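Derivation of every value follows stated rules applied to the coordinates shown; laboratory data play no part. This is a predicted model, so every value here is computed, not measured. Cβ atoms are built from the backbone, for glycine too; each structure is taken alone.
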Structure 1
Amino acid sequence: MFDNRRPPFETVIFDFNEEIYGQTIQVALVGHIRGREVFSGLDGLIAAMERDSRKARALIAEAKPISPLDARLGFVGG
């Protein structure tokens, strides 16, 4: 079903509510949350997503700007 030769990753945009479907964005990997996991049901998936969200927000809060432009724009840590 999936091409598993390259590691998959997901990008989540927190606290953002605009229509950007079809637009190109740039992302920066600032940390690793967890490896691949198989869930036996929806409850386990939802619980993992909630934990992942808390961990991701903590990583973002501790992240340092990747470039001077990031710092000026306040993208991370700035």
Structure 2
Amino acid sequence: MNIEVSFEYEEGDSALIYLQSLDGRSAAFYNNLDKQLQSILNPFVEPVFLHSTIEGVLGVFGSAVRSNPVVFVYPQDNP
């Protein structure tokens, strides 16, 4: 199987990896926000309405968590 990489790296190069997590309400809000922004440019797409969980404002009460960075070292050159 050939895998096309989106950037070049060499053996021994490193990158920082973060794990992130959203709760369901935040994920749904940001998903709808992305869909709404995409629908603005396309007149043939059904409009997307944002639903708020906070009365009187546009937004959602949710949580997001991000881990401390972990160093990843590439074990081999580009395939």
Structure 3
Amino acid sequence: MLKIQNEEMFKKSLSEGINLVTGAGFSVLASNKFNESLPLVPQLVDKICKEYDMQIHKNKNLSWLSKQIKRTKSTEYNFF
């Protein structure tokens, strides 16, 4: 069994929300509330491009794409 040094602080943090810093591949087997697999970055980029009717240059990444959409459609993108 895992021993937690400060269990009360840990429980409080869980109830208030925490950020996890994980390595690559952490969410590969994860699923959403509809039991669908979470997309990997290439699939997510494709999905975002389709949703916002955009084409992305092969050298651009998810970070670049997110910044472009947030500049023009930030409200819609936050709900995506």
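At a glance:
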{"item": "Identity of the structure behind 52 (criterion: relative contact order in percent (Cα under 8 Å, 6 or more apart), calculated), options 1, 2, 3", "result": "2"}
{"item": "Source structure (of 1, 2, 3) for Kirkwood radius over Cα pairs in Å, computed value 15.0", "result": "1"}
{"item": "Comparison of 1, 2, 3 - label where distance in nm of label points 7 Å out along Cα→Cβ at positions 14 and 62 is highest", "result": "2"}
{"item": "Computed -15500 for helix-only ellipticity at 222 nm (-39500 (n - 2.57) for each DSSP H run of 4 or more, over all residues; to 500) - originating structure among 1, 2, 3", "result": "3"}
